[in-house]
Structures are given as C-alpha cells and as structure tokens.
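Please treat every number below as a calculation from the coordinates, not as lab data. Remember, predicted model here, so these are calculated numbers, not experimental data. Cβ atoms are built from the backbone, for glycine too; each structure is taken alone.
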Structure 1
Amino acid sequence: MSKQVLILMGSDSDLGVMAASLKCLKEFEVGYEVCVCSVHRSPEKALGLAAGAREKGFRVIIGGAGGAAHLAGALAAKTTLPVIGVPIENGALHGVDALYATVQMPPGVPVATVAVNGAQNAAILAVQMLALSDDRLAEAMASYKERLVEQVEAKDARAQKRLESEGLS
C-alpha cells in the first residue's frame, strides 16, 4: 500500500490524540507515514518533510500540534499539497491557543482545520480528498456515511424505547 498521507506531530505527547487519525486511515486502507518534528525545535526537518512530500508520493499532509501550534501553517508554507491541521489541547488554554494558531492563516497559505483534538476528522477529510480521484475510497466513504446513519437510527430507537418505558413519549 503506497503512503499517501504524511502525518507530522509537534511532540510525542501528541500521539495519544493523533492515534485516531492512524486508526481511521488503517480502516480505509490508506497508507501513511508518521513523524515527530517540531517546527520550533527542529524546523529544518519539519519544513524539509513538507517540501519533499509531493516528490515522495504523498497527497495530503496532516499536522497535529498543541500550544503555539504553528506546525500545520509552517508546513502549508512549504508545500503545494493540502494540509489539514489538528489543534491539540494542552496547557492552561485548553487548546484554544492551538486552534487560533492553526486556523488563523494569512491569505495564500490555507490550512484546513478540524476541531481541537479532532484527529479522526482530519483523517476522514484526508480520505475525502483522496476519494476525489479514487473510486475505491469514494465507495468506502459512501459506506462509512451509511454506517453513520445506521448508528444514529439505532440510537434513536433506543431513546424512543426508553422514553416509552419512562412514560415520556
């Protein structure tokens, strides 16, 4: 399986959150590579990975970082690939600092940003991007969306039974 998604994290402490991306990409059978690299402490490595990502066959980059989360934005500055930022909660500001640092990009350097700790959604968005030119992934995404509907319907059925049993319907 070719590696299509490059996942970079600002710290090894981000792995707990970013594991949701890895699990989701595995579910969709999308190849990925993971690297810990700080745009502040190891900028040459981080920026070099972004600059060379297209040539290595990657099609999407996911960058997850907390605090002063400049990782995704700096990566986006060095590549023409789409970059998805995952702001990660840490410290006193509960991820709001990471969210603002990730989402507030200047014109010309976009970063698609998901929710704080939204690593699963980052992977889903990456799969949707890849599915634009991959029928297998498009079909897998359609099936995934159907499963979401089924899950909600099952939850509604359980809620309706509970309401009825408690005399609240």
Structure 2
Amino acid sequence: MRALFELFLDICLFRKGPQDVPAGMALLKLCLLGYGLSGLAVLLLSTPAPVAILQILLDLVLLAGLLHLALLARRHPRRFEQTLSALTGTGTLMGLLALPMMVWIVRQGPNGDTQLPALLLLGLMAWSITVMAHILRQALDIPVWAGALGALGYTFLSWMLTGWIGA
C-alpha cells in the first residue's frame, strides 16, 4: 500500500506519469473504489446520500468514458487501465486532502469565516486539474496545452452534469 501511495504522490508531484502505474484490473478496481469512497466522503458533508452516490457514479462513468474515447481517438486504447488507475489514484489522494478542508467549511456554518479553507480548496482544485493535465498529456501523447484543455473541459463538464443531479 505504501508503494502505491508513493507512486500516486510522485505523479501528483510530476515526478512520474501514468506509464509508471502497473497495468492490472485488480489495481484499477482498487483505485476506482478509493476514488469513489473519497469523493463520496467529501460529498456527504453537504449532499444527501442518494444524490452524492449518483454524482460519484456519473463522475466515474464520465471519466472512464471520455478517457476511453480519447485513447481510442489517439490510437492508444491499451493505455486505458494504467491511465484510469493514475487518474483515480491521484484523484483519491486529492479527495483525501479535500476532506479536512470541507469539514472545516461545513463546521463554520453559513455565517462562519470560510475564506481560508475555501482558498485552500481552490488551490487544491487547481493542483488536481494540473495533475490531470499531466496524466492526459503523457497518456495521449499531446502537448501540454492540449492536456490542460482536456482536464479543464472534463472538470467543467463533470461539475455541470453532477450539478444537475443535485439541483
């Protein structure tokens, strides 16, 4: 477990890429589970459980589906397991980092001072998008700007679609 943590941390610190993630369905399932549970833990702080579950499932389907299409379009379908494992493994770390900030915000209540945790959360989101861009750039063999565009596009599409579920 420690080796996996260090691997995903190295990806988050741009020292490694998706090609360094071992291919395998067992690891992919573990990463998907971690991503789903960490995202669910964050969402449950402010969202009813049925809505949070639907939002996480939609996000996972969207992430896997768009990644699969992008890899097919770039003629790299064999990179799917490693890339999705990299995205969900690093996403799990980001979710775990977001959890204390979300708890801090929720505990402050609607009239509390949430500027610092909100600013930290914004920085974490920017870092998360940058990590996703790094992974996509390497997996798809595309320029940095295209990876950034893909990461931003996915993020905004996911926020928009999951927001509709919560509305």
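Miscellaneous remarks
- Label whose coordinates, when relative contact order in percent (Cα under 8 Å, 6 or more apart) is calculated, return 31 (choices 1, 2): 2
- Among 1, 2, structure where helix-only ellipticity at 222 nm (-39500 (n - 2.57) for each DSSP H run of 4 or more, over all residues; to 500) as derived comes to -28000: 2
- Highest-scoring label, criterion being FRET efficiency 1/(1 + (r/R0)^6) of positions 70 and 118 (r between Cβ atoms, R0 = 30 Å, to 0.05), among 1, 2: 1
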